[in-house]
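K.L.:
Right after this note come the structures.
Coordinate-derived values only; no laboratory data. Computed from a prediction, not measured in an experiment: that's the story for all the values here. Cβ atoms are built from the backbone, for glycine too; each structure is taken alone.
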Structure I
Amino acid sequence: MRIELENISYTYMPGTPFEVKALKNINLTIEQGEYLAVIGQTGSGKSTLVQHLNGLLKPTSGRILVDGKDISTDKAGLREIRRRVGLLFQFPEHQLFAETVYADVAFGPKNMGLAESEINERVEKALRLVGLEPEEMADRSPFTLSGGQMRRVAMAGVLAMQPEILILDEPAAGLDPQGKRELFAQIDRLHQEEGLTVVLVSHSMEDVASRAKHLLVLANGTIKMYGTPAEVFQDAVQLEELGLGLPQMTLLMHRLKAAGKNVPTDIFTVAAARDAILQMLEVQKK
C-alpha cells in the first residue's frame with residue numbers, strides 16, 4: 001500500500017481572525033513496508049499531517065493518493081481507507097469505553113459486520129500481537145489495567161481491523177520507562193514480523209533514532225529535513241536551529257570526533273556507542 005501526498009496544504013478556521021496555516025505544500029511518498037518517523041516541536045504540524053493519511057482531515061489544497069486513488073474526493077471509499085490505514089491517537093487509553101477488553105477490541109470488527117467466529121479470531125490475534133494473553137485479559141475491565149497495558153489494548157483495537165499501515169501519534173507519551181520500552185518493542189515487532197508500514201509521530205530523537213528507516217522533520221507546517229537517520233543527524237546545526245537536538249549517543253560521538261577521536265558519528269544507541277568506543281581504544285593500544 002502506497003500513500004502519496006501532492007502539494008498538501010491545510011488551514012484551520014480559514015477566513016477568520018484565528019486562521020492558522022498548519023501545513024504548507026507538503027510532498028511525501030510513503031512506500032509499503034516503510035518505518036517513517038515524523039518529528040518536530042509542538043505546533044510543527046505533525047498531528048495534522050498524519051490525520052490526512054486516512055482521510056480524517058481533508059486538505060485545503062493538494063491531493064492524497066492511496067494506491068493511486070484520490071481519497072480527498074472519494075467519500076464512498078473512506079471507510080475502507082480507514083480500515084487499511086489505522087490511526088492511534090495520543091493517549092488512546094482515553095478512548096477506551098467498553099466494560100471488557102474483549103468488547104473494546106471487538107468494536108471495530110463488529111461494525112464491519114463480520115461473523116462472530118471471525119471477530120473472535122481477530123480479537124485473539126490482535127491481543128497476542130500486542131503481547132497480551134486473551135485468556136487472561138479478555139474479560140477484564142480495561143480500566144483496571146496499567147497505563148502501558150491500556151495503551152496496548154487500544155492498539156489491539158486498531159490491529160483487529162487488520163490495517164496495512166499503522167500510524168501512531170506520540171504513542172509513548174506519559175508512559176513510565178518500562179511501559180515505553182514494552183510498547184516500542186511491540187511496535188517494532190509488528191513492523192518486522194507482520195510487515196506493517198509504520199508512521200511514528202514523535203518529538204523525541206531518542207525514540208526514533210534506532211528504529212525508523214526515514215525521518216521527516218517538520219517545522220511551521222513545512223518539511224525542513226528528510227532522509228535516513230544517519231543523513232538527518234549529520235546536520236546538527238540545522239537540527240539545533242529547529243529546536244531538535246541530536247540523540248545523546250550521537251551527540252557524544254560528534255563531540256569525540258571534534259576532540260580528534262577516530263569514531264563514527266552515525267551512532268544512535270548506548271550499545272553501538274560502547275562498541276565504537278571500545279574499538280577506538282583497542283586501536284589506540286596497537
Structure II
Amino acid sequence: MKKRVSRVWEWGIERLIQIAGILGIILVILIFFFLLRNSLPILRDFALADLLAGREWRPVREPPRFGMLPLILGSLYVTAGALVISIPLGVATAIFIAEIAPPRAREILKPAVELIAAVPSVVLGFIGLMVVGPWFARSFDDIPVGSFAALGSIMLAFMALPTIVSICEDALYSVPRALVNSSLALGATRWQTITRALLPAARSGLIAACLLGLGRAIGETMTVLMVTGNAAVIPRGLMGFLRPVRTLTATIAAEMGEAAQRSEHFFALFTIGLLLFVITFAVNTIADLIIRRSEKDIA
C-alpha cells in the first residue's frame with residue numbers, strides 16, 4: 001500500500017513539473033507574440049532598417065523620429081563596460097572560492113556573494129546617483145556631470161557579479177578532481193594547475209557564465225535609468241563612457257507612462273521591447289547550449 005501511494009505521489013509530482021515546464025514555454029511564446037503584435041503597426045509605417053539605424057530618437061517632434069541607434073549603442077556601451085569589470089572580477093572570485101579559500105572562509109564568502117543579488121536595483125541606482133557619481137564628478141575634470149555611461153557600467157558590474165561567480169564556481173566544481181590531482185602530482189604548482197588544467201577544462205561553463213552575466217546586465221532597467229544621464233545621443237570612442245547615454249530599457253521605463261495609447265510612440269516602445277526580448281533570448285539560448293555541451297564533454 002505504501003509503495004502504491006509513493007508511486008502515485010511521485011507520478012503526480014512529475015506531472016506537475018511537466019505542466020510547469022510547458023506553461024513556462026507557452027508564457028514565453030505568448031510574450032513574444034504580444035510584443036510582436038504591438039510592434040507591427042510601427043513596422044508598417046517605418047522600415048525596420050530605418051528604425052535600427054536611425055540616429056535620432058525624438059518621438060514628440062513633428063514628424064517624429066524613432067531612430068534606435070543611440071539607444072542600442074548606449075546599451076552596448078554600458079553593457080560592455082560592465083562585462084569588462086565583472087568578468088575578470090567574477091572569474092577570479094570563483095577561482096578563489098573554489099580552489100584557494102579555506103573551507104571556513106568559503107562558507108562565508110559564497111553566501112555573501114549570492115546576497116548581492118538580493119540588493120534591489122533601485123538601491124544600487126540611488127547609491128550610484130547620490131554617492132559614486134558625484135564623487136567621480138568632483139575627482140576627475142574630464143567628467144562634466146555625475147551621470148554617465150561608465151557609472152552605469154560600474155553599477156551593472158556589481159549586479160552581474162553574483163550570476164558570474166555562481167555559474168563559474170559550478171563550472172570549476174564540475175571538473176573531475178582527478179584532473180587537478182594529476183596535474184599537482186606531475187609537479188605543477190597550484191597556479192599552473194588552475195591556469196593550464198582547471199580553467200581550460202571548465203572553459204565552456206565559464207563562457208556560459210559570461211553570457212548569462214551579459215543577459216543580466218543588458219536587461220537591467222532601474223539602475224541605468226537613474227545613473228546614465230538618459231541623453232539619447234550617439235556615444236563616440238572611449239570618451240563616450242564619460243558622457244550621458246540612454247539605454248533601451250531606460251527608454252521604455254521613462255517613456256511608456258507618457259506615450260499616448262495606440263500612438264506611434266507607443267508602438268515604437270513595444271518594438272524596443274521586442275528587440276530586447278530577441279537579444280536576451282538569443283544570449284540565454286547560446287549560454288544554455290554551451291552549458292549542455294560542457295556537461296556532455298565532462299560526461
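K.L.:
Using distance in nm of label points 7 Å out along Cα→Cβ at positions 43 and 203 for the comparison, can you identify which of I, II gives the largest number? Spell out each step's value before the answer.
P.N.:
Values: I: 1.0; II: 3.8.
Evaluating distance in nm of label points 7 Å out along Cα→Cβ at positions 43 and 203 on every structure, the highest lands on II.
K.L.:
Turning to a different aspect of this structure: Of structures I, II, which gives -23000 when helix-only ellipticity at 222 nm (-39500 (n - 2.57) for each DSSP H run of 4 or more, over all residues; to 500) is computed from the coordinates? Mind dumping the intermediate values first?
P.N.:
Details: I: -11500; II: -23000.
Source structure for this number: II.
K.L.:
Between I, II, which one scores greatest on Rg/Rh (Cα atoms, Kirkwood Rh), for residues 59-210 alone? Spell out each step's value before the answer.
P.N.:
Numbers: I: 0.98; II: 1.12.
Once Rg/Rh (Cα atoms, Kirkwood Rh), for residues 59-210 alone is worked out for each structure, II has the highest.
K.L.:
Tell me which structure, out of I, II, gives 4.7 once distance in nm of label points 7 Å out along Cα→Cβ at positions 139 and 275 is calculated. Provide the component values of the computation, followed by the final result.
P.N.:
Values: I: 4.7; II: 3.3.
Structure of origin is I.
K.L.:
Now a separate question. So semi-axes √(5λ) of the Cα gyration tensor in Å, computed for just one structure, reads 39, 29, 17; which one of I, II is that? Provide the component values of the computation, followed by the final result.
P.N.:
Numbers: I: 35, 27, 16; II: 39, 29, 17.
Considering all the candidates, the number was obtained from II.
K.L.:
Suppose log10 I(q)/I(0) by the Debye sum over Cα atoms at q = 0.11, 0.18, 0.19, 0.22 Å⁻¹, for residues 123-258 alone works out to -0.48, -1.03, -1.10, -1.33; of I, II, which structure was it derived from?
P.N.:
Working: I: -0.48, -1.03, -1.10, -1.33; II: -0.56, -0.93, -0.99, -1.19.
The value was obtained from structure I.
K.L.:
Looking at structures I, II, which one was relative contact order in percent (Cα under 8 Å, 6 or more apart) calculated from, given that it came out as 26? The partial results should precede the final answer.
P.N.:
Working: I: 21; II: 26.
It was calculated from structure II.
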